[in-house]
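The data blocks that follow each hold one structure.
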Structure I
Amino acid sequence: MKIWNRDKNKGFTLIELMIVVAIVGILAVLAVVGVRRYLSNAKSAEARNSLGAIGKGAAQALEREATTTTVLGAGGSGSVSRRLCQSATGPSVPLLNAIQGKKYQSNNAAGQDFHRDDAAVHTGFACLRFEMVNPQSYAYTYNSDSTATTQGSTIATSAWGDLNGDAVFAQFLLTGQVQAQALTLAPSLQETNPDE
């Protein structure tokens, strides 16, 4: 008389358990890769959005009319000019070593970081009315080859980043050109090593 009757068809074999473990391992690897790519895209969104804002600022600066600052006599007139913002002075904001594998909080005091140029003389980020108030993962540059509305004058603004600190930099580049008295921006960014 058997009190314990074991049915041979119940339970899992070792092979079945190993197949389940292999499937779970493959799914875990795919999840880690997906999360890394998601995080990288989320961090590079800062660069994409900021370059878009800089491009819009450059287009708006070209539309602003600048007139003479001297007093005009009775019956006198002053010329009205439209021009691109001049290139930002100095290297990128911040320096590249300040963002390698870390975040940087810009100093928004007068004469510092995005405010080191003077909007009154139509120069740099101050002219573009661009600044970063939150910690940033990218360094930014702005260059222009002309301060006039000359047909063909260009701008180039870029974001440089090294999110993982391995000294391999990602670069995002936005270019634009004056065409028919308006700044036309490239429809997309040039991206080099965007996941770095």
Structure II
Amino acid sequence: MRYIELFLLFVLLPCSFLLDYPAPIKVGLVLACFAYSIWVVARDKPVKRQILWSLNTWDFWKNLIIRMLVVFVGAYVLMYFYKSDAMFVIFKDLRLFFIIVFVYSFLSVTAQEFAYRTFFFHRYRELFNNNTIFLVTNAFLFGLAHIMFGDPVVLLMTFVGGLFFAYTYDKTKSLLVVSIEHAIYGLWLFALGIGDLLAFPMPT
């Protein structure tokens, strides 16, 4: 039953967004699935105690900082050759930028990480005998969630980001830590001009 549930929630639902049916129904389906994920996690007290924070070793934090620097440089180079005319255009409208910071960081990122890390790890980890396959599957499905945008660069970046986020959550079991990492990467990409590829408004 959990295999079927995983398929319905993380494969069929995002792929269905490629079909042309009313947006309110799509939003309703997402909210219903998110509410279900909250209910599943909330009923398990051991998992609930791990949601907010898990302190780890200095080696982890050092590796995380190095990874962030690599991502910053790699994303800059990628966007320079892919869409250089849009780089840093978001700062033409600081009010819009701060609205995006709030909406993206506190609403979009937290919800995504709860669904794809806290819920997914709790609900489906035992279905996989190999941890590497589990983490790659999680990252692939996270990328698949962005298939509606129809852009191969978005799919590539979200898959790579999904690998990072899955690894971070696997090490820390912390929704807070992985959400901060996700938000930092995402806001850097917005600064580099990828916002319109994710249906966020951008200054002209």
Structure III
Amino acid sequence: MYSRIEQIISEIEEFIENCKFQPFSNSKILVDKEHMEELLRELRLKTPDEIKRYQKVISQKEEILNDAREKADALIAEAQVHTDQMIEEHEIMQQAYAQANEIVDQATQQAQQILDAASEEANEMRQSVMNYTDDMLIELLNIVNHGIDTAEAKYNDLLQQLKESRSVIEKNREELKPKAGSQNEDVPPSPDVLI
């Protein structure tokens, strides 16, 4: 957007361009004095207003620039604070992650120690149970062997007694049998005869 002064200067330039040259000259022109004076007068009148306006714009520009600088400085300061907070939060997060990893490592080690101890204790208990069971089986085996030995001894005694009783019974039977040549009808039949 052109200012009025710039427009007047453009009009003066255009006016000069449209003027006719003096006869027999290529550099001098004929100018309408009244029109030129009117343009110059308006230029003079507008110049102080334009200068004031430019000064006002310049002063406002300085104020705007100062305000913009202040706002920029405030934004930069706020961004710095925010960045510092983020860095601090990041460091806190890093510390939290490190502590969490350390806790997980400690828990893993403790869990492994507990598992190792439990496994060792279970192995010891299993070995103790196996030893105890083996001792019980040995004792039971001794009892069974003693029972077998006792039963064999008693059985042999019983068998011997039975054999002796059989001998006595056979001997008694022989004695009951009639002698050859004696005829006794009242003698009961021999037990060997089945009725």
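Every number here is computed from the coordinates shown, using simple stated rules; none is lab data. This structure is a prediction, so every number in the text was calculated from the model and none was measured. Cβ atoms are built from the backbone, for glycine too; each structure is taken alone.
Here Rg and Dmax of the Cα atoms in Å, for residues 89-160 alone has been calculated and equals 12.9, 41, so which of I, II, III was it run on?
Values: I: 12.9, 41; II: 15.3, 49; III: 30.3, 103.
Structure of origin is I.
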Exercise for review: Identify the structure, out of I, II, III, from whose coordinates helix-only ellipticity at 222 nm (-39500 (n - 2.57) for each DSSP H run of 4 or more, over all residues; to 500) was calculated to give -19500.
Suggested key: II
Practice item. Kindly point out which one of I, II, III the value 2.4 was derived from, the read-out being distance in nm of label points 7 Å out along Cα→Cβ at positions 73 and 97. Key: II
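Determine which structure produced the value 5.8 for distance in nm of label points 7 Å out along Cα→Cβ at positions 25 and 129, calculated from the coordinates; the candidates are I, II, III.
Value 5.8 for distance in nm of label points 7 Å out along Cα→Cβ at positions 25 and 129 corresponds to I out of I, II, III.
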Review point. For which of I, II, III does relative contact order in percent (Cα under 8 Å, 6 or more apart), calculated from the coordinates, equal 11?
Key: III
Point to revise | If percent of Cα pairs over 24 Å apart is computed and equals 55, the structure in I, II, III | key: I
Review point. If we compute distance in nm of label points 7 Å out along Cα→Cβ at positions 113 and 145 for structures I, II, III, which one ends up with the highest value?
Key: III
